[in-house]
Structure 1
Amino acid sequence: RPRVCIIGAGIAGLTSAKYLKDEGIDFTVLECAYYVGGMWRYESSRTYDEFHSILHTAMISDLRLNIPHPAMELPGYPMPKHLHFFPYAQTYYYYIKSYAEHFNLMEHIQLLHNVTSVRREGNVWKVIHDNVLKNTVHEDEYDFIIIGTGHFSNANVPKFPHEELFKGVILHSKNYRVPTIYENHRVLIVGAGTSAWDIIIDMLKYAKTVVHSHHSKQNIKTKFPDQYIRKPDIKEYKENGVVFVDDSYEEIDDVIYCTGFNYTYPYLDPSCGLTVNKDHVLPLYKRLVNINEPSMVVLGLVRRACHVVALDAQVRYTTALLKGDFKLPSKEEMMNVWQKEVDNINCNGRPMSDLHLLGDKEDQYYRELSDESGIERVPPVMSKLRNVSNETKLENLFTYRDYIYEMIDDKSFRRTERVKKRERLDGKVAESIVFVADDG
């Protein structure tokens, strides 16, 4: 059996550890932080932990999950039944931590070991990692590398003209923690991704005005209070405000960029055979396997998917590969498959970042992984659950978490409106709808 190095002890790393342990495969997990759980751990500090290591968390203090917890459960470890269907992120972090403890994964994890180099030499991988606590350097050899460090640590920070003139405070959502410090402030939020909407809902409770700059084509049907002001993209900064591309102007005290994160794997040597750009990594077979060096996989790069479900499928595929349950196609065949994906993107004028996009092809992706490796297929209901939950979110960002989601079988689930006691007394009846997934 191969010697496996898992880099990172977040959800990807812990899930990998659990499956490899079940199969008796020799592995070690290297984690740069002093805890497991990755980005899900909340830290009030914005930059460094107590060991002077850079924090990789972007967690907001009162954040709640934005997808029902049936799509966030870790393999073989159901969430407690008493939990809200959209629990707080800090509750979810303790669930992740208890997962590692329940399956005795901690004995395989080296905390405070920062990987600084991964290179290919002959038929082995050489991994150099620093023991942050003891200030020692180690080099080990492995046969297989699983990269599970995610892509939510390196902030993508845009630049706009005359930004240096602005007298207010500019930060990235990675460094946002609590809304209370913005009481009566005029705050500009840039971007329309998940973090932007979470922060806006948070901020509306305290800020004087929330100016929202974005160019998203999402059909947001939510009705916002008067303090919410929609604006197009930024044109330039002034001392006390911002000019937008429609030449309108707003006075602003604080700016929060919710502009996503860059892919970054600074420890990868050129011998690894991967090209890492800020919004895509290539070449990868099945959005996972390093085509040039197939004994390396990169987990969790997919977007617009049930992230935990996708990770689980990718890890099960990888475990089956390590067990020898199936063989990968030849390098030439894998490259041809990948090149067709690239050609399709280029022909349609889409960005290369779409190499990692699943969206309405999420269930198809799971089916492909299953067909090739023989692993159990992800139930079609999971993709349907994500789609319905997202549509519900667009309908009303303030109330979309007020629903109960009950799984019926592999293809269907029931969504029931949560009715408050006072509403029940007034005669309101909970709306309940059954959704059925297309089996493809």
Structure 2
Amino acid sequence: MDLLSYGDWQSDRSLSESNKFMLQQKIGCDISFLLGKSKELVQAHSYMLASRSSVFFAMLYGPFDKSDKPIEIPDIEKDIFEQILRYMYCEEISINEDNVTHILYAARKYGISKVTKECRSFLEKNINPDNVCVIAENAHIFDEEELFKMCLDYIIKHAFESIHSEAFTQLCQSCVTKIIERDDLPLDEDHILECMTHWAKKQCSRQSLAVTEENQRAALGDLFYLIRFPIMNLTYFADNVAKNSKLLTEIEKINLYTYMAGTNKELSDIKFVTKRRKSFFITCTRLGALEKANVETFRWRTGELEKLDFKVSKKIEIHGIVVYGGRLEKSNYKVSAWLRKHDTDEVIADCHSKLTTTPEGITYRVFFRKPAIVQANKRYCIHLQMKGAKTYWSEEGTTNVTCHDVVFTFLDSQEYGNGTGARRGQIPGIIFTRYPRNQTS
């Protein structure tokens, strides 16, 4: 096309708009690329690329053999490369959940640090249990170690939701290994067995194999030995695993029975991991957002007795509560807390301690002297007294909160609780662990 036919396109455009126009219309392009496996053609300006990327500068102006042939880039697709070009020409880029890991890879490859930061910021804001495994798999493929670590840490913090997501079944064996081998994975082994079985079935389907237990075991390979059968309760293992599953061979079942029932564990012939996973604490948050609470939503409270009732859908162990601290200055408190059965008023856990808070802290964890078992669908009461300066409180509460497949239902106390209730007040969270119903004590 005759360049003069464009007319005066420069006068009313900014520098970035002019750059973008020249790229889109391929005006004066002097370098070509073949992108992806299909080798799609993209043209650009070597001067612009060299001015925005040290990698392109070395590639185009360094002491390398020059060629008029298009440069092949098989590991980046055309649409991703065009996003990178658009950023270099006019600092515009469209990052979304589908392309973020691909753009991050390209930005790292060509040393475009601002795009790298934008991608990481996008991931931190948008990562969730449904997409974290997808992001982790792409991070593994593109050798993004920091991103993979961030995903792995997120999965550990949101284990139940992440590992039960459909995206978990899309992970490669290497990624699954990195998750399942973690000692701090906060799941019961029956849930891990369930998820690994589901993953193996999906692997069989992808390979067009019959979904038999023999093929599932083959798909799992050495992953199977990361399922910690030895730490299961013997009765649970016998009634729910050994009896119903053919994934284990008869010899493996005998060895596991011998290990679990025996007293000399070191002599048992067993290949499975025998180390117990580390204990962990889960926080059910009912008010605001822990550690990131908007201070504008808080008001002052006097240090009187706060009362909150609740029920849970499953048997759990409660280890403590989360409390709000003071706002304007460093504050010292005498904290007393009690966990009571609603029907008998029996105290099943308590603490009496000192707490120092700062204006930056907002929330603090207070642990009972000993954890208490809370039964499903029974009503319990938390009483809290903080003697000291006035504290934050919140009016933005949720009465039903699902946390690691445990549903907490918060209720107003039948006694006056200084304003604390199902949707407001103090006690923004409860610290608990899932009751280890299938593990040895």
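With helix-only ellipticity at 222 nm (-39500 (n - 2.57) for each DSSP H run of 4 or more, over all residues; to 500) derived from the coordinates and found to be -7500, which of 1, 2 does the value describe?
1
Which structure, out of 1, 2, was FRET efficiency 1/(1 + (r/R0)^6) of positions 207 and 399 (r between Cβ atoms, R0 = 25 Å, to 0.05) derived from, given a value of 0.75?
Label of the originating structure: 1.
1, 2: which one has Kirkwood radius over Cα pairs in Å, as calculated, at 26.5?
Clearly, the read-out refers to 2.
From which structure (1, 2) was FRET efficiency 1/(1 + (r/R0)^6) of positions 95 and 319 (r between Cβ atoms, R0 = 30 Å, to 0.05) calculated, if the value obtained is 0.85?
Traced to structure 1.
Values quoted throughout were computed directly from the atomic coordinates according to the rules given, and no laboratory measurement underlies them. Note that this is a predicted model, so its numbers are computed, not measured. Cβ atoms are built from the backbone, for glycine too; each structure is taken alone.
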